[in-house]
Structure 1
Amino acid sequence: MDVFQDLINRGMKKVLMFICDDFSGISEAIKAYFPCSDIQKCTVHLARNVYKHMKKEDASYVNKKLKEIKNYCDTFEKGVEIFKTEIIEKFKDRYKTYTQYLFSKKEEFLTFLKYPETIRKFINTTNSVESVHSTFEKQRLKKGGFFQSMDILNVALFIATDKLHKTRKANPLIKAKRYELNQMFVVKFGDGIEE
């Protein structure tokens with residue numbers, strides 16, 4: 001809650017979509033501060049976690065179905081329906097608690113299906129953010145595991161960020177869908193994103 005309040009204090013008002021891991025309480029916090037925003041839970045983490053809660057052959061089946069949903073569903077509604085019938089219903093007797101959990105989070109795992117098809121693979125996981133964090137962590141380890149002062153921390157993060165800006169360019173597929181995303185923003189919030 002403090003993180004969201006700090007973001008609001010620094011000027012963040014409207015967010016089309018939050019992409020996050022399934023931390024306890026994060027959905028509730030997002031809904032409290034940003035009730036109109038979409039929430040997308042990381043599908044890569046979902047695919048990994050299935051193996052912790054199901055037998056190997058069942059988990060493999062579920063991940064196969066998740067891939068089919070990601071790659072072949074053209075609508076959010078169709079994805080949710082397949083998720084319910086071919087995952088939840090199929091395994092509800094064997095894994096009652098886990099399928100109840102999946103059922104309660106189904107829309108948050110499939111939110112990316114509401115967005116343009118060409119950008120779905122970029123907005124269904126937190127892996128790109130984790131890659132950035134990994135870059136920062138490498139800087140910390142180079143400094144012996146900690147930063148001796150805030151000044152050293154700021155310099156190290158500046159260097160890491162500068163390298164990221166040089167190596168990572170704005171994704172052209174996402175840029176190509178900017179108009180469509182802006183229209184989604186207008187529908188949701190009533191005004192567009194400033195260029």
Structure 2
Amino acid sequence: MTICISGLSGTGKTTIGRKLAKLYGLKYISGGDALKEKARKLGYNVDEHGWWEGPEGRAFLKLRLKDPKFDKEVDAWLIQKAREGGFIIDSRTLSHLFGEGLDIKIWLLASERTRAERIAKRDGISLQEALMAVREKDERTREIYKRAYGFSMDDLSPYDLIVDTDALSPGEVVDAIRAVIEAMRARGELKL
């Protein structure tokens with residue numbers, strides 16, 4: 001089984017993706033981590049806490065906007081992994097690019113404020129800094145995918161399940177997703 005988990009920064013993709021991978025005995029991979037490895041090879045210090053929201057992460061977003069090769073290379077790799085199967089893949093593009101090859105596509109949703117609060121807590125920055133970082137990253141990421149692939153990140157039509165994580169704990173989000181997966185398995189739509 002291959003599951004794609006998507007969402008904007010701070011929705012809980014990594015936390016939920018890792019928990020689902022453990023629950024179902026799948027491997028977890030992240031498109032964001034793969035992009036960070038591309039940045040590392042260019043000399044960026046990606047190990048810095050809160051890198052994506054920091055100056056280097058923002059600079060790399062601008063570079064990606066100018067040259068989509070980084071995203072296209074990562075997305076080609078993610079599609080290859082999806083074909084192999086046995087993964088939880090954290091990616092904002094995979095459901096649009098390879099939707100038919102995925103068993104279930106999940107979009108995690110959260111308000112801008114909640115996402116900024118989570119990022120501020122995670123990265124040890126002020127709420128105002130986190131709000132500014134979230135807005136800039138969302139805007140740039142939308143531009144990158146529109147230019148590179150022609151789709152809108154706001155188009156949620158490829159997703160099988162949309163979960164609002166605002167008022168739910170990670171455990172509750174996993175329970176909700178698990179209930180849907182188990183219902184799909186019972187109907188014969190999914191195999192583990």
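Read-outs throughout are calculated quantities, based only on the coordinates presented, and are distinct from any laboratory measurement. It should be emphasised that the depicted structure is a prediction, and the values quoted were computed from it without experimental measurement. Cβ atoms are built from the backbone, for glycine too; each structure is taken alone.
With log10 I(q)/I(0) by the Debye sum over Cα atoms at q = 0.22, 0.30 Å⁻¹, for residues 126-173 alone coming out at -0.79, -1.15, pick the structure among 1, 2 it was computed from. Could the numbers behind the result be given before it?
On the way: 1: -0.79, -1.15; 2: -0.96, -0.97.
It was calculated from structure 1.
-0.44, -0.65, -1.10, -1.27 is what came out when log10 I(q)/I(0) by the Debye sum over Cα atoms at q = 0.09, 0.11, 0.15, 0.17 Å⁻¹ was calculated for one structure; which of 1, 2 is it? Of the structures listed, the value fits 1.
When distance in nm of label points 7 Å out along Cα→Cβ at positions 118 and 142 is computed across structures 1, 2, the figure 1.9 traces back to 2.
When distance in nm of label points 7 Å out along Cα→Cβ at positions 86 and 102 is compared over structures 1, 2, which one is greatest? Each step should come with its number before you reach the end.
Numbers: 1: 1.2; 2: 2.1.
With respect to distance in nm of label points 7 Å out along Cα→Cβ at positions 86 and 102, the highest-scoring structure among 1, 2 is 2.
Quick check: 21 is what I get for relative contact order in percent (Cα under 8 Å, 6 or more apart), calculated from one of 1, 2. Which structure matches? It would help to have the intermediate numbers written out before the result.
Values: 1: 21; 2: 33.
Value 21 for relative contact order in percent (Cα under 8 Å, 6 or more apart) corresponds to 1 out of 1, 2.
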